[in-house]
Structure I
């Protein structure tokens, strides 16, 4: 079974973010990066499926040279090889464009299963995996908490609202977006780190994937940030006077309709 895992690098969670002068995003040059949390769990899920059923795990990522650090971590944990779409122009925040690029790379591999994290820790749109499944014409399940491989299909347990879960069976090939906490993450061993140095990292160009720079240029994005800012802290105090019963009624109304605490 061939499994492709999509990994993304995101700024470290406790990074000090500084907003750009044009207020459209943050300065990224001085940030440190790490693998997106739910992508970690997607990789662990793929490695466990491989160990149980055989096959190979292929890492797929895109971006600048710094992304190779994430690739090395994945290879050291047990993935067999990686595909790195290296292009400095990948500054888009559009999930549709990201999915288009990933789909072009995946079509050359013909995997049995594609795993992505549920959402990224930077933009948090939770859309790339869903759109990717549409581009590939594959069945998709999201917020996956458990996977059981069956003959020609895969059964998954999905997390729903209010503590509910849903079991779904999908034909393979399929795409799943993995929820954080689905399993216990492993650490790379010294042996794994040494072996990772000899593993293949393929770097296809956009033309290799049948794409052009105009297909992925920032100007072709349909999603744009108008302004980001730090919320201003404000305090408001309101005094209630009069009969205690009227005060209690007013307080309940405020808590229910304004504060939304119940």
Structure II
């Protein structure tokens, strides 16, 4: 595997009883690339993310993060991974700096480097001015930044972000997306979203899921170019029309 391919998912499937949530997913993310998993609710996005992080075991297929097999070398893979789950729970009564320091300790950062790591991520995400405030007194946009900051403390090569800007207002979305874009140069980033404007703003490529299967893959522009032409009609942007075309055939 090429050294700059940081996420590979090959033939990945997952079922829950009679429900096939994901069926034969193939996906790769290289260093410096942001790839989006796009789909309606129930398409398999969150399942794909949880499998990629090792939170759920695959039924079939393999997943590698920065060269490490998630199933067979889980500890090494986790050291390369930063994860922002959807609706990440935060310890609201804690100060931002204390919360991040605690997460750094759980991540195994030594005391000598812990403070520097906290300061680094707070600066990167413009959290310095709220470092001494309790998390539950922050706006939702700032809380989402804190969630992203905890994923970055150990400077991982791989970032997996589940609905990173969900629930934020337009200004908060713009700010968070700019920060994610700035992080992408030296990392491979996989994100799930149901927001097509997020794909257009952030993603180099996108994988469209429908009923657990990949129905389209490519750049946002190529998704429009290769959509069934007869379906490109109606309301919304061309990408929104293309998405409907792929997921209603």
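Here Rg and Dmax of the Cα atoms in Å, for residues 81-208 alone has been calculated and equals 14.1, 44, so which of I, II was it run on?
Of the options listed, only II reproduces it.
Here mean count of other Cβ atoms within 10 Å over residues 153-160 has been calculated and equals 20.9, so which of I, II was it run on?
Structure of origin is II.
Work out the source of 0.15 here, i.e. which of I, II gives that when FRET efficiency 1/(1 + (r/R0)^6) of positions 17 and 121 (r between Cβ atoms, R0 = 30 Å, to 0.05) is computed.
II
Which structure, out of I, II, was helix-only ellipticity at 222 nm (-39500 (n - 2.57) for each DSSP H run of 4 or more, over all residues; to 500) calculated from, if the result is -8500?
Structure of origin is I.
FYI, it's all coordinate maths here, none of it is from the lab. Not measured: the values here are computed from a predicted model. Cβ atoms are built from the backbone, for glycine too; each structure is taken alone.
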